[in-house]
Structure P
Amino acid sequence: MKLVFIRGAGEMATGVAHRLQAVGYSLLLTELPQPLAVRRGVAFAQAVYDGSIEIEGVRARQVATLAQALDCCRRGQVPVLSQEIRGEDLAAIEPLALVDARLAKVNLGTRLDEAPVVIGLGPGFTAGEDVHAVIETNRGHNMGRVLYAGTAEADTGSPGEIGGYRGERVIKVSRSGVFTSERRIGDFIGAGEIFGAIDGFPVTATIGGVIRGLLRSGTPVIARTKLGDIDPRGIRDYCFTISEKARAIGGGVLEALLRLGGGVGQ
């Protein structure tokens with residue numbers, strides 16, 4: 001079994017997993033017990049809440065143990081396990097590669113010696129020191145590029161431009177509490193309309209468009225947590241299909257795997 005272990009099951013991790021599964025790799029993803037993914041229509045992390053989710057023909061399933069995860073892999077499915085795998089457990093599953101796709105902007109403990117091929121997405125990793133390769137995640141000319149030395153571009157703190165908008169399309173508030181919303185991913189919303197609430201305090205949309213990202217209602221959040229995003233292009237299908245960014249990053253991971261000795265035909 002050509003197993004690739006992916007830390008994270010959010011939007012970018014899902015794009016990576018989807019591309020690798022299409023060419024014959026087995027995947028095992030880990031995620032938080034309460035994922036904070038907002039692009040839930042295209043995130044395998046949603047399986048933690050719903051039990052399973054299908055994205056563009058690939059189904060991911062929640063599993064409770066590492067043994068269940070490996071059995072799921074053998075049956076050609078994508079398991080999502082809500083616990084970290086390190087040390088002896090990681091060595092026991094003998095992954096061909098490890099991909100840290102959590103996009104934490106810092107390295108949360110991934111090491112070069114954890115697998116034959118170790119890949120990190122975005123800033124926080126240094127190729128040749130804590131990973132074998134880094135994939136550029138910033139939008140622009142270098143998005144998806146594989147770096148075999150050095151680091152990715154620093155986090156800009158500004159969302160990428162879509163439909164002429166950047167920060168306006170991302171919903172954040174400067175207060176902590178429990179987020180609730182009656183909206184659904186794929187709903188259309190107008191500028192100034194209610195997007196949700198934090199402990200009853202209303203959160204409004206700054207622009208109009210289709211709700212592409214929406215944090216699960218009932219989730220406790222801290223100030224500045226991303227609650228959702230609005231796509232001003234207004235194309236509902238984009239909410240439920242893998243984005244060009246996730247596909248580019250997935251392609252970069254596949255390139256790195258093949259170049260570094262992780263080919264499925266080996």
Structure Q
Amino acid sequence: MNRRQWMVAAASLAAMPSSASNHGIERAVLDSMLPRDMPLVDRYKLAVDIGFKSMEVRTVKEDSQAQAIHDAAQQSGLRIHSVMNQGHWQTPLSSPDPSEVDACVAGMRASLRQAELFGADAVLLVPAVVRDDTTYEQAWERSQQEVRKLIPLAEKHDVTIAIEEVWNKFLLTARDFRQYIDEFNHPLVRAYFDVGNIVHYAVPQHWIHELGTRIVKVHLKDYSRNKGFVNLGEGSVNWPAVRQAFADVGYTGEATVELRGGDREYLADLGQRVDNLLGL
């Protein structure tokens with residue numbers, strides 16, 4: 001799609017009926033997308049300058065790093081809304097190896113602690129990975145057992161555990177995802193929905209309607225069934241239908257772009273694409 005075609009498509013989306021308005025959604029950026037050759041404060045100020053009001057950060061290893069991120073965000077005026085837990089792929093909660101489970105639990109403890117420091121209200125968790133030593137059913141049972149143990153800590157920090165669906169051979173249907181969340185029966189265990197992750201095998205707007213108010217956070221990616229992940233508006237996602245689905249379920253919260261990083265011009269264009277595609 002060239003720039004002229006993109007502008008025509010954006011104008012068409014912007015002209016959609018007000019019933020699909022999503023003014024309760026706030027666009028956000030992933031910290032790793034910001035230019036790494038700039039000091040933290042300058043990176044975050046750049047995000048604010050081009051219209052991002054909040055960001056998602058990854059869990060860091062040292063408390064001093066977390067404090068530096070907190071201070072830079074405060075100085076720049078960029079709010080940290082969520083934390084992306086690290087290590088849950090290599091050492092998942094669903095592993096039969098206790099040492100791997102312990103490592104993931106330790107990562108989640110750090111993530112929840114850092115989320116409270118940042119003032120973030122959610123931690124992203126990939127709860128399980130189906131692999132040679134872990135069946136689908138075992139992934140379900142083992143991960144739920146460990147997440148339940150983490151709920152008191154989530155309560156202590158007042159941070160939601162946001163379960164994400166991703167290419168981990170787990171939660172492969174919207175019904176499964178809904179049931180997995182519902183079985184916790186707890187307001188601090190909800191869904192982190194990624195628009196692009198499921199296009200390869202499902203339809204995003206169907207999942208949005210199925211999950212409804214269980215969705216606490218959103219990742220924005222686009223996916224082409226021929227090319228893989230592509231820029232927003234250039235893949236197979238039916239954005240008008242996604243936009244309407246978010247309006248239908250009353251989603252209000254952050255929509256965080258999760259794509260490759262780039263310079264100011266690239267990031268500004270991404271922000272404009274989010275606004276046009278979601279009617280912000």
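Where a number appears in this text, it was derived from the coordinates with a stated rule and is not lab data. Bear in mind the structure is a predicted one, so any value in this text is a computation, not a measurement. Cβ atoms are built from the backbone, for glycine too; each structure is taken alone.
Quick notes on this one:
- Source structure (of P, Q) for distance in nm of label points 7 Å out along Cα→Cβ at positions 142 and 222, computed value 2.9: P
- Top of P, Q by distance in nm of label points 7 Å out along Cα→Cβ at positions 150 and 254, largest first: P
- Read-out distance in nm of label points 7 Å out along Cα→Cβ at positions 78 and 246, computed value 0.7, structure in P, Q: P
- Structure from which -14000 was derived, helix-only ellipticity at 222 nm (-39500 (n - 2.57) for each DSSP H run of 4 or more, over all residues; to 500), options P, Q: Q
- Between structures P, Q, the greatest calculated value of relative contact order in percent (Cα under 8 Å, 6 or more apart) is seen in Q.
- Which of P, Q yields 22.5 [mean count of other Cβ atoms within 10 Å over residues 110-117, calculated]: Q
- With Rg/Rh (Cα atoms, Kirkwood Rh), for residues 118-237 alone derived as 1.07, matching label from P, Q: P
- Structures P, Q were shown, and semi-axes √(5λ) of the Cα gyration tensor in Å, for residues 134-205 alone at 33, 15, 11 was computed from P.
- Which of P, Q leads on FRET efficiency 1/(1 + (r/R0)^6) of positions 94 and 174 (r between Cβ atoms, R0 = 41 Å, to 0.05), largest value: Q
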